[in-house]
Structure P
Amino acid sequence: MYAIVDIAGQQFKVEENKSYFVHRLEGEEGSAVEFNKVMLVEADGNISVGKPVIDGAKITGKIMTHLKGDKVIIFKKKRRKGYQKMNGHRQYFSKILVENITF
């Protein structure tokens, strides 16, 4: 059984009892989360597609931890001008565990 769900503006294919890294969510570590924007559910070969979402379907899970991703280096240079600029960025993520898919 799997589902396509919208989490923090991105679509994820989720399965029960698996963990995923998503953009930082509001809430404490260990708190329960619920996602209602379920777009597709597959169960035992039967596929239900929403228009755009499935009414009554929801994904329940738990926030495992908050963390930061790997550093991304941004380097800009204009040749023969002496201009160099280096910058870095680390994205904030939340690791969630999908516990239940209901529809």
Structure Q
Amino acid sequence: MFQRVGKSEASVIISVDGTRVTARAGDTVAAALLAAGLTSTRTTPISGTPRAPYCMMGVCFECLVTIDDVGNRQGCLIPVSEGMRVDTQKGKREAGR
């Protein structure tokens, strides 16, 4: 569905739900997940419906993920970095986590 335009030599390795993913340096977390074929970044608290990045500019909050143990981060606004740990969110997060 999503394809890269142009080529880039620089890449970084991130972990997504415990799986190694190669991302392009300079990408946001949401863009890296979409490029890797991972379309769901979270599930809704009530029905568990999978949600995916939508606006890619920080307005809609559909791309919420946990990054390096900090939850509810907007993946479309955070650039990837080497060794970053990304976890998709299931339902609502507990307070204080």
Structure R
Amino acid sequence: MIWLTILGMGVVTYGVRVLPFTFLREEMLPNWVRRGLNYVPVAVLSAIIAPEYLPSEKWGHFTLDAHLLAGIAAIVAARVTKNTILTIFVGVAVLLILR
């Protein structure tokens, strides 16, 4: 019975996520929605990464460690070069050097 419940929850979750894409075409969306959807990947990535560097209730303060400095170096590299591979290399290199 538990497997049937898990399978049902999976079908419902998948259906809710796929249903809009089956009936909506990109041309049907207003321009402001299409422009807003361009920012979704950046927002999601920021939401995943930012909590590592921002103070939280658990820690309560910034810690200036190798991870924070490597993150800052990667941000600067991304802004200057606009090259994803180079940004990754800069971040990893700074992290390895500081460790």
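Every read-out reported here was derived from the displayed coordinates using simple, explicitly stated rules and does not represent laboratory data. The structure presented is a predicted model; accordingly, all values stated were derived computationally and were not measured.
In table form, for the structure just shown:
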{"quantity": "Which of P, Q, R yields 13.5 [Kirkwood radius over Cα pairs in Å, calculated]", "calculated": "Q"}
{"quantity": "Answer label among P, Q, R for the case where helix-only ellipticity at 222 nm (-39500 (n - 2.57) for each DSSP H run of 4 or more, over all residues; to 500), calculated from the coordinates, equals -2000", "calculated": "Q"}
